[in-house]
1. Identify which of structures 1, 2, 3 gives the largest calculated value of mean count of other Cβ atoms within 10 Å over residues 93-100.
2. For distance in nm of label points 7 Å out along Cα→Cβ at positions 61 and 317, the calculated result is 1.9, so let me know which of 1, 2, 3 that is.
3. Can you tell which of 1, 2, 3 yields 79, 35, 33 when Cα extents along the principal axes in Å, for residues 117-300 alone is derived from it?
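Quick note: the coordinates plus some simple rules give every number you see, no bench work behind them. None of these values were measured; they are calculated from a predicted model. Cβ atoms are built from the backbone, for glycine too; each structure is taken alone.
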Structure 1
Amino acid sequence: MTKKDKYLVALDVGSAKTCALIGEMDETGVKFVSMGGAESKGLRKGLIANIGATATSVRRAIEEAEGVAGVPVERVLVGVAGGHVRGVNSRGGITLGHRPRDINREDVRHAVDAARNITLPEDRVVLHVLPQEFLLDSQDNIRDPLGMVGQRLEVNVHLVTSSASAMQNLVIAVNQAGVEVADTVLEPLASAEACLTQDERELGCCLLDIGGGTTELVVFGNGMLRHAAAIPVGGDHFTNDLAVGLRTPIPEAEKIKREYGCVCADMITEDKGIEIASVGDRPPRTVFTRMLNEIVEPRAHELLSMVRDELQRGGFSALIPAGLVLSGGGAHLKGLVEMAERMFNLPVRLAKPRGLEGMPQELSQPEYATVVGLLLYGARARRQAPQKPATFVAKIKSMFAGA
């Protein structure tokens, strides 16, 4: 491995913050090198609304990480999220011949290609093709068919798709910041890499990545990703509710939410008075913590109800006995874990990223799950497939590399 190949750079372009993380690969894993961050500009509900402003945020985050590491950044692994992300299941297969024979890697690849060969709208591109299980003749629930013998090989896959234009705008913004997009990864899939245990993946669990503009969810079972979806509610909605309800500027509402917001009324032991700024030149006013709860609790209930409906639609409500894991900055909202436990009657915990050697304590927070997971995902992908063939998504990235 050359010195240049030793380094990996992850980039999380979120609605609230943009974070760049540099890691160094060795024989045993990935070691933390440096981190850079900047306030996100130019995004709305997870989508880029101003390419120039987003590029500036990306450039600042990368330059900070570069300055600490002393390593120039040329290529980055970028997380993708937003309401445009969709997941769909598909099945495809191939006939191996008139007589049973051994299955090789080419057979597996052809079966997966057959499963991904579905008609998509013109504005959709495939972000991930994730095999769930293989079927060989009359036998199902096969994880790895290599070396087995049969005549007909089929595979169930989960296709994660995204908006082509949203993907292109993200790639262009990163390119304008002076770096190339090496690959794109669904953000909750990356978060799962850093936060979920193997037991949770096997038994069945749901990871909620609560970002600023949207909440993405992924469901795991039998060690595989079973479902992916996006909910159009995120942490910014709580902030906006407080800003409108209390008639206070958005920065003040964000501060109040972080310090005093609580979505469970029975957790408020004291109805404390809080002085808040008013809009314009009006004098400050005093509000009470129970008033804040009356504003944020309905929004939290709406978010979790939408998650529950999504799980029920997909038939996954009874298939996540390991419960829910909450990641993203919105997971910090006080009382959200307790509310989710009551609504789902399942165990719920906050995500705690791990797996990065020498990682500072700051990164062990739910809001850094995506960027840590991106590094781990990239390292595993590089080890497993150093010469990855070009995909349709890769072609899009190269098409806009010079933009």
Structure 2
Amino acid sequence: MPLRIVSAFAVIFLTIKVCVASDAICPPTGIYCSCPPTNAFSHSVLPSVAALPFVDGTLVRVTWADIEPTPGNYDWTILDDELQFAADENTLVALGVVCGALGEPSWLYEPLGSEPAAEPFEFFFRCDPEAEPCEVQNMPLPWDGRFLSEWSELIAALGERYDGHPQISLVHMTSSTANGFEMQIPFSPPDTQNWMAIGYDAALHAQSWRTVIDAFAAAFPTTPLDVDVHPVLGADAVATDVVAYAASTIGSRFGVFSAWWTQNNADNTYPGMYALLLDSADAGFATVQFARSEVRHGAASFGSGGVAGAMQRVLDDQIGYAEVWNADLLAGTFDTSFASAAMALRVDAGDMNRDGSIDLSDVSLFVDLALALEPVAGVAACASDINGDGCVNGADIQGFTMLLVN
């Protein structure tokens, strides 16, 4: 379409002031580092990784215990320092607070005034007590009233301090789980028997997640949110319920997260979770974390194509965001694959086909969206909202024209 026609559309749309994406919040895009956790002894933001041209951000994981050492008393020092470190390194952050086992504060299992102690579930984390000495781990029962009350208060405080923070592009919603970050709960045969013995109920578990989702949605009204999906005790019901509720409650700010990402897992191990991920990618956005490192675990641990194949699958499935192990990012072996993927994943205003340039090939895609007069969400909204005001209208067509000319 000639530029003079694009400009004519701009005049028309500026006159009628059409706004078709008034609540658009850009989803996270690009390659992020699945780096070490943030604590008193470790940084998540690694300067050597942040300096890589194909890396856009870092997963920052902190524990609940580290930021609320005593009930109601928050210590934001570790997280504030890491976010400042990220700003200094000019890199973005995906934030995850490790909540259940391996992350919850010990005071949760003590009475507080008239409130009873949270009820723990005891299990062995990645340890076989019949083969080696093992330490018993605790996680709060996900539906425990004391846990949900204290965790919701922490989420509210977290959002009050960090919603809209310029370095935070995404918050992973977490609850009480086997590792405090992903959705699954302990599922060994003895663990499953123990869950059944205490009356495990999938509907009750899903309801506890709804409480947590409501807390995150209220605390982070301007930040994209996602939730990891895993089968729970071998069934897809909890994840399916949680995703449906989050999508209906949070809308275009919500995405499905798979922390199990490999080709083999997508094709063979988690077909139900993979379907949820693809649906979310179509509806708005989806995110993945590579479950393996080719440097540490070998290419065969991914399935066909190793880490490069897993990254190509991200692109093929139109997933906009991937967390990759720092060992692979720093290896040098995969730089060509990562550089190519980063260009395709990043969303720049006006680059409708995400080929790294803004030219006539983007014109028809842009005008189709601008003329649709329908809500535009996710990546499409962010690429077409040239001036960043949350609308796709004549002002953006005018801005798009300037990008083409320049």
Structure 3
Amino acid sequence: MDHAISRLLAHERIRAARHHIERTDEVTLARQAVLSAIPAPTGAEGRRAAHVAELFREIGLSDVAVDHAGNVHGWFGKNGERSVVGPVVLAAHLDTVFGAEVNVAVERRGQRLEGPGISDNARGLAALVAVAEAMVAARVPATRPILFTATVGEEGSGDLRGVKYLLNGNRETGNGKPVAFIALDGAGLDRVIHRALGSKRYHVTFRGPGGHSWAAFGVANPANAVGRAAALLADLPPPTQQTPRTTCAVVRLGGGTGLNSIPQEAWFDLDLRSEDPRALAQLDVTVRAALDRAADDENRRRTAGSPPLRVEIQLLGDRPSGMTARVHPLVQAAVAANRALGRDAELASASTDANVPIALGIPAIALGAGGKAGDAHLATEWYENVEGALGIIRALLVTAAMAEVV
């Protein structure tokens, strides 16, 4: 793969595309700031999606459209090929973790841009547009068509909704199954994410009769059941004793109505994670058993004749896990591109849009889009455009390698 990347670096059209990326670096940074300043909470990405669609049209992608899920699509390559040849998908997510009440204004201080979502994922979106514009401007001769897409619902409660819609029977990718999927997510140049960190998120509610904290004392108490369940889950083996690494965390809890009332319901939210689908499935079984045990233990202590409490489990999110083998040409292309650009590659794990194609058997990775960033998912998030263009050039090289540029 090193030879293939070296050949691409010497290719006249790829060299032209690289030059385009380098000389429009400030344009990309300006687009990044504009995109970041358009609010895009998960589930309300419409305004940002419309702006990306406008950019796709301006730079010359074909068949630009917004699908029923809210994803934005634009094509590079011959239209006729889409019916018989599997495309390469280059993607970046539209949404941010910030609600509509958060001020997403961007401030620029020299090389640094500051604002909620400026890196995750305004940087990925700006790089997506930059790669597409460079390939169009340089007329890169790709054998396979390339689908550029900006997805909705990648963060938190979005549960990868956009990419699930895109790849699970949706015709936007054409008749051919994608041969590769590359997600541009945030900043950075070193990491090549080829392992999909899967998760299950649950909202667990214990319900009981409730009553006065003195007069009804002895009835099954949902708050006690939450405490019992949390203690059982806290006693699970720590990640350092498990291979593959698998985690279970209580992340939120609540319930009750007053200081002198036994609650009729109490609840908590759980986040289960693993890189391995089988380990995640086994953890799921273990957690459910712990929840049942907590309910049983509390019910056994209740006053005779009083109603039992019950437990309800609601699935909030289900992100699949798996990996693209490190020896796969897609992973090797990313590693070789890093090497050619003078950077080491760190093979890594994360939860990104790449989770879904990996679970579907489609080779997929996620890459940072260059530069440096900090305070991700905080209102103080920042981005510095240090070697920013190199991240976009890496994305260009990997995309071109998978699209079989001739």
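1. Answer by largest value of mean count of other Cβ atoms within 10 Å over residues 93-100: 2.
2. Clearly, the read-out refers to 2.
3. Computing Cα extents along the principal axes in Å, for residues 117-300 alone on every structure in 1, 2, 3 gives 79, 35, 33 only for 3.
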